[in-house]
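Structures given as structure tokens follow.
Read the figures in this text as sums done on the coordinates, not as results from a lab. For clarity, every value in this text was computed on a predicted model and none was experimentally measured. Cβ atoms are built from the backbone, for glycine too; each structure is taken alone.
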Structure 1
Amino acid sequence: MQQITPIEFGKIYHIYIRGINSTDIFREERNYPYFLNLYKKFILQIADTYAYCLLKNYFHILVRIKEESEINYTQTKTQSGKLTNKKYNPSRQFSHLFNSYTQAFNKVYNRTGGLFERQFERILVDSEEYCKTLVFYIHYNPVHHGFIENMEDYNWSSYLSIFNNDAAFIDRNELMKWFDSLENFIEFHKYNAERKKFDDEGFEP
């Protein structure tokens, strides 16, 4: 039985999940912004986002789960009428995201059952260099799978928003600490994209 890495506060993770049986989780252009709006609703409260990419049958994100002290807990009333802080479980927040999207997707496309694989994959990221490599890897995915030729031509990744100085919900400040500047961020992606093209064509890197 596969052991699932627990999601812990204060840690950085590469998280990804596919559609069940490789089914498409995004069928139309309107599906992408709808998913991102749900992502903001359920995940921004508990995580900082460094990179994302949405593809037809899966998506990737690089996030740092906030420390408990960083989370603005909302107050709710108990059955006795007392106010108490609502606690957030990071894994459960991701489950809420997937379940909410699945319910809306099934309603629109007249389907039933699960949409995503049962467990979302999560890999603990433990170094800044690994973070930088993953940022590129996530942004390069649409090129790698043949959807586009250049990363800046893909609408549903965080690369374009950062390139256009419109980082939306991306933690741009932290990214610029890793890459030192926007120019270095762009150059890092260009350099590694060229290396990857040589690799894909069978040349030595």
Structure 2
Amino acid sequence: MVQKINNKKSFSLKFDLLTGLSPGAISKKRLLSDMKGMYYDKDAYEKIVVEKDAVVYEFYDLNINPNPENLSFGTTILYPGKVGDEYYMTKGHFHDELNTAEIYYCLRGFGYLLMEDQQGRTEIQEFKPSISVYVPPGFAHRSINTSNDEPLITFFVYRADAGHDYKTIEEKGFRKLIIEKGGQPTIIDNPKWNIQKTRR
């Protein structure tokens, strides 16, 4: 049975350390078809999505009241896979309330957290089990799974009124990408990044 969250009372919720999933809440799923325009190799994307519209990642939105005194939290389960030579990744987002930070704690798997602010400053931190990453206010952020055979599972916490601005990333992308080159994760400039568009 799915637990109904009462934001005015304490509550507990189980997240499985192996799968990242919770028996007490329903996850939101992002299919490959939901990631249109996110990958720089358009031909590879269109071929793969027709063959199999796989789940790229899933995450939890617990419907915490969006007040600044509350915290939202949950897990993201980012599955292994590639589109061309680009690893599976989350869409990435700014917060609507730019002056809000976020914490990620890696439970399982390997990958990176790609971050970029409005001025184009890029920061990249590695994910591996037991590592926590702090996302400063004002930075868009995207998780990338560089494993070939296991999910990247992270636990996140952010101020409940922070909100999510996906549109800016959908339109512009990130300035940097992480691809597989010579069997290793490699940082490259995004050939599709549109410098003409600015955050609304």
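Identify which of structures 1, 2 gives the largest calculated value of distance in nm of label points 7 Å out along Cα→Cβ at positions 22 and 158. Largest calculated value belongs to 1.
For the structures shown (1, 2), volume of the Cα convex hull per residue in Å³ is largest in 1. Taking relative contact order in percent (Cα under 8 Å, 6 or more apart) from the coordinates of each of 1, 2, which one would give 26? Label of the source structure: 1.
When helix-only ellipticity at 222 nm (-39500 (n - 2.57) for each DSSP H run of 4 or more, over all residues; to 500) is calculated, the result is -2000; to which of the structures 1, 2 does this value belong? Attributed to the structure labelled 2. Ranked by mean count of other Cβ atoms within 10 Å over residues 174-181, structures 1, 2 are topped by 2, which has the highest value.
Suppose you compute mean count of other Cβ atoms within 10 Å over residues 118-125 for every structure in 1, 2: which one lands on 15.2? Answer by label: 1.
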